[in-house]
1. Name the one structure among P, Q that mean projected area of the Cα convex hull in nm² of 15.4 was derived from.
2. Taking 0.40 as the value of FRET efficiency 1/(1 + (r/R0)^6) of positions 297 and 321 (r between Cβ atoms, R0 = 41 Å, to 0.05) derived from one of the structures shown (P, Q), identify that structure.
3. Once FRET efficiency 1/(1 + (r/R0)^6) of positions 49 and 65 (r between Cβ atoms, R0 = 30 Å, to 0.05) is calculated for every structure in P, Q, which label goes with the largest value?
4. On volume of the Cα convex hull per residue in Å³, for residues 161-208 alone, which of the structures labelled P, Q is highest?
5. Who wins on distance in nm of label points 7 Å out along Cα→Cβ at positions 137 and 153 among P, Q, i.e. which is largest?
6. As an exercise: Cα extents along the principal axes in Å, for residues 145-280 alone, calculated from one structure in P, Q, equals 40, 37, 23. Which structure is it?
Structure P
Amino acid sequence: MKVQVELQKWPLLEPFRITGYVFEAIELLQVRLETDGCVGWGEAAGVYYRRDTPAIMSEQIEALKPALEAGVNRQSLQRLLPAGGARNALDCALWDLEAQLGGQPAWQIAELPASPRPLMTTFTCSAAEPASMAATAQKYSNARAIKLKLTGESEDAERVRAVRSARPDVWLSVDANQGFTPESLNRLMPVLVETDVQLIEQPFPVGQEHLLEGIRSPIRFAADESVQILDDIAGVKGLFQVINIKLDKCGGLTEGLMMARAARSMGLEVMVGNMLGTSLAMAPAFVLGQMCDVVDLDGPIFLRDDRSPPVQYGQGMITCPASLWGHVRR
């Protein structure tokens, strides 16, 4: 098997702000696997808050290139690399390659009961002035679900009220990216209830999950940064009601599917998210999304350009064309 890696930089349409970070472009690692005349593709952005960068991911893969080119499958890859972007890019490329070689689409290999259906996805408003966030929400004219990035700042309440006023019709969630304190969340909670927010994502920093024990909330909490891999799920049961699975965090679709099934078995709901990326990153996550209660796969809408063919957005839904990834393309 021939393994090729390429570092890429994709400019954003405008800066994207979350707690502690502002992104103006995304750096990605693209993986190409070729054998027997078939090619599989994968992409990863890595996990920025863990310093899992595309450059480091490339080094990880180059160091393992002899072993990879000697022959690797998705199961052996789990042992070769830890969870993270490098394994994600390779894992997704192996899924795509397996579909080409076996003539069976990825969704069937994943043992899903039916072919993938369009999924309602959230569309994200990055943290900004309330009026600006409301304007962004209005631009998402066909959106049926919107997610707001909040920061723990005093203007969070007005941000939520402004967006709800602009879009009284949508399902609404908020994402703190670890930016809240118990005090700031308690102050904000009446506003979240008043504006019919349905989900609060990662309110407190990793390691401080126990603070949720003292919070009385009629709104569900979703774990993002607090759950990276399969083994993390059991430790947050009773604190969170939803698990946000991202393929860059867990190291690929193989582990992502195991996480979704494990979370279900524990009575937890499942969400699929993304670390930003092109349509090539959304395609395997779209397969996982077929098992999820909440879908957040809007990464490509923030890019100046995208892959061809791209995923399609319409009427608040995401659809993945068969010719993009995970299907026979001969």
Structure Q
Amino acid sequence: MTTIAFLGTSHIHAPDFFRRLKARDDLSTVLFWEADPERAKRTAHEWGFAPSTREAILSNPEVAGVIICSETRLHEELVTASAQAGKHMFVEKPLGMGARDSRIMQQEILKAGVLFQTGFFMRNQAVQRRVHDLLEAEAFGTVTRARLSNCHSGSLAGWFDSEWRWMADPAAAGVGAFGDLGYHILDLLQWHLGPAAAGTALLSTVTGRYGDCDETGEALLRMRSGVIATLAAGWVDRHDPVTLHITGTEGHALIRDGKLYVHSGPLGLSPDLAQALTEPDLPHPFEQFLDALSAPGNSPALLSPVEAAETSVVMEGLYHAARTRTWVDF
């Protein structure tokens, strides 16, 4: 049975990962390291994992892979040490605080030749994969504009008041609300339409619940292909009904309330009815990583550290643009 360990348990998704691991019988999780003593005690008590040190975990030959769910500011040292120890790794997004540390981690992971995965789960949604296929088929002619949105009511509901407070501290997380949720749709945007070339952003603090941490934002980007794109992300929205709208010279795609509506002249598709999707969602990226560890010869397609680093480069640029009120080339 393959043994994996946690390096950091502070991310809001960590309990979900614990549950997923407990439900599997092909993997064993016995060790974890956590910098916060109180959180370490809770994790050991609630989940039955054994607290350990980073050094003991990384030097243990039985540990094949690690799950890094620490504060983002610790990622560089944890990822670098894990790569140098030859450990496969799942790193919760974002990969780094910005461009510099993300590029360092990218190189260390590639040099080590280990498996890598991060938590960009939206690529695995059937509705997004259908959009991707339509774009590949040039169903919308020449794409001109794209708008993606990913918002929830985290600030309004106080999700980050206590246990996950560090996630609303850009000094620990690297970003605020716009980056926390915007990373997912930035990954989608670049997957669908290729690399971003330049952009700017406006960020806003609405409730003040978390000091001056941004709680919502909007970015304007120019893709290398020439497509004009906007991204909206934040923690102060009660509803987020329209999450994608891509338009072109021959049609458009719209995702509203999770349903995909398509108009395509080349394919003869009408926008009046939601698309019938026969393919299910792919497994969550975390499950894909576990599957790859459990059965190396049957590994699913994982995201590359290059793709993860590229999102950090662009997101850092957007935050810099927001602070300086400038247009930034990535």
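1. Of the structures listed, the value fits P.
2. Only one of P, Q returns 0.40 for FRET efficiency 1/(1 + (r/R0)^6) of positions 297 and 321 (r between Cβ atoms, R0 = 41 Å, to 0.05), namely Q.
3. Max of FRET efficiency 1/(1 + (r/R0)^6) of positions 49 and 65 (r between Cβ atoms, R0 = 30 Å, to 0.05): Q.
4. That would be structure Q.
5. If we compare distance in nm of label points 7 Å out along Cα→Cβ at positions 137 and 153 over P, Q, the biggest value is for Q.
6. Going label by label, the one that fits is P.
Throughout, read-outs are computed from the coordinates displayed, never taken from laboratory work. All figures in this text were calculated on a predicted structure; none of them were measured in a lab. Cβ atoms are built from the backbone, for glycine too; each structure is taken alone.
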